[in-house]
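In structure tokens below, several structures.
What follows draws every value from the coordinates through simple rules; no lab data is involved. All of these numbers come straight from a predicted model, not from anything done at the bench. Cβ atoms are built from the backbone, for glycine too; each structure is taken alone.
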Structure I
Amino acid sequence: MTPASRVFIAGGDTLVGAALLDLLPQRGFTNLVGTSSDEPELTDAHQVAAFFRDARPEYVFLVGGPSGGIGRNRTHPANLMLANLQTITNVIDSAHRFGVCKLLYLASSCAYPRNAPQPLRIESLCTGPLEPTSESYATAKLAGWKLCEAYRAQYGCRFVTGFPANPFGPHDDFGADSGHVVPALLRRIHEATERGDPELVVWGTGRPRREFIYSRDLADACLFVMRHYDGTAPINLGGGSDLTIAQVARTIADVVGYRARLVFDSTKPDGAPLKVLDSSALLALGWRPATDFRSAVAETYTWFRRHTAKEGHIHACATV
């Protein structure tokens, strides 16, 4: 992979895609194809095939497909599963048909069994039931990994799968109902601060632990893997902060300046009790995250205030 290589970020409008679009030019990769309005609709097989035929990308980061927090997974499981399956199959098949040199597919840590031993190791994949609140989405992500394996086995394609920790950062989905835990809490705490609310209710007990990774660090890990890892086994992309949901909420409140009370509603679902990745394979190759959790939250909040307020969407979503 050289600065002149034709690189396609399939899902440039996603959290990780946007971070890659920022990072790659900074690292000297200027021959990006399919950016902005030129990106095909990834759920449309004809558009995707036509794009690959004409643009001939050599390296592909497959980071597209919708996602969401517990609320969205409970209310729209079919939409999430179908759109992800369409995106995965269209991009992977076209990457094979039009001779892509290498593809990195991002799955999700949701695809690990709910009760898998911690930290989560690659060997635990497909060894037990999934977390029910994200089962449909997770099943689609598992299918993408297996499809990459199948193309590698049958055709020798250099298709690699990464399982990232929970990412957050600029360009995230900050919907109070649709976003993942960090962006959803950031928005809700911001709005509570503006209104002067005496307390804020957070779903669940606050005890589940999650590993978080800043989107800019994850983009850097993706580029690192694209250049330095070609194994047949998937690779975990983590090494970031391991925190309880309560610690996350309190850190965000501190960054935003919310000094009132946080209340944890134990009648709401917690999701998986613990989700931390074993990223020893990635760390052994020499990669490390560059941003601590609080600094990443502060940068994300600055971006949120600048861009979301500018677009007039600060109060667009109701609180949970």
Structure II
Amino acid sequence: MKELYNKPYTAPQDLIPYLEEKELSIEDKGNAEKILKNINYYRFKVYLRPFLDIQSGKFKEGSSFEKAHQLYRFDDELRDILFSIIGRIEVKIRTRLDQTITEHEGDAFWYLDSKNFSVNAKDHRAALNTKFSESKDDFAKHYKERYKSPSSVSTFHQNMPPFWTMAELTTFGDIVNLFKSLNKDSFAIDQYKNKLDILAQEFGASSLDIFNSWLDSLKETRNRCAHHSRVWNRNCAEAKGIQGKKSRFNLNLPSESQEANLTSGRRNKFYSALFVIYQVSKNLGIDRNIKDEFLELLEKYPELKNHMHSAGFPSDWQNLKAWNK
């Protein structure tokens, strides 16, 4: 049976002695109180958790409020960097998806044709239909007032535009859903080549299947940044093809059997997500180097170097060949 939640509100000034009772060092109590007035304690305390001894409920020796605040500021600035770079990646993914399929099919309305999808994309199309019909953007109003779709498009979708127009209203989630719903067999060039695999290779993945898992990783990271959620040491969607014997990358991640009692090197940690962003942006020629910007943040907030394992980073990761090609 669930218990009634009855924890009382604690004012920022009262949190200071509460944390000190748990043996957390606070060098500047006035500044700590100011920080807790601006940052919800429930949000901030997750950055205190790496310093907490769970068994005793006390903070470990050498722990301080200021060190936890470094983790918080690092994560905050990291989100800004990631969101900016992923935004540029998203535009290129959306653009190349449309260009590749429109050219292959000779049909700018390809996203409305069921034969292009291996699973029922009816719900995806219905969602896009609603977005376009409700849009007040000038380009959408212009199209709806002046054009209709070709006769090959179903009656239900007659007011829908070509994808290059529709793309301006799609979310990253919409694009990921379209990618994962595509009927790969429809895009075969011959027995050995497929347009969608070639498209995936533009982004650094070896195949569409691999790239779809990278899209999941990118989407999850992007959404956490957009909603100001913790990024740096959370579990992430696993990105395929970047580790293991069959991978062309060597990220120095241990096998699952070696990994049993370790945090660093896990396949679903931020380290893998960061590498996906690095690999995709490098292959697209984006003039931002996430590795260099990440290392600069580590210099700015040196406390992070003591916690890299919790984000899945193996030792000396920055010198691995995969990060320096």
Subject >> Which entry (I, II) yields the derived value 24.8 for mean count of other Cβ atoms within 10 Å over residues 60-67 >> reply: I
Subject >> Ranking I, II by FRET efficiency 1/(1 + (r/R0)^6) of positions 12 and 236 (r between Cβ atoms, R0 = 25 Å, to 0.05), the structure that comes out highest >> reply: I
Original post:
If semi-axes √(5λ) of the Cα gyration tensor in Å is computed to be 44, 26, 17, which of I, II is the source?
Top reply: II
Subject >> semi-axes √(5λ) of the Cα gyration tensor in Å, for residues 124-187 alone from the coordinates reads 29, 16, 9; which among I, II >> reply: I
**OP:** Supply the structure label, taken from I, II, corresponding to distance in nm of label points 7 Å out along Cα→Cβ at positions 52 and 148 with the calculated value 1.5.
**Re:** I
Subject >> Answer label among I, II for the case where helix-only ellipticity at 222 nm (-39500 (n - 2.57) for each DSSP H run of 4 or more, over all residues; to 500), calculated from the coordinates, equals -13500 >> reply: I
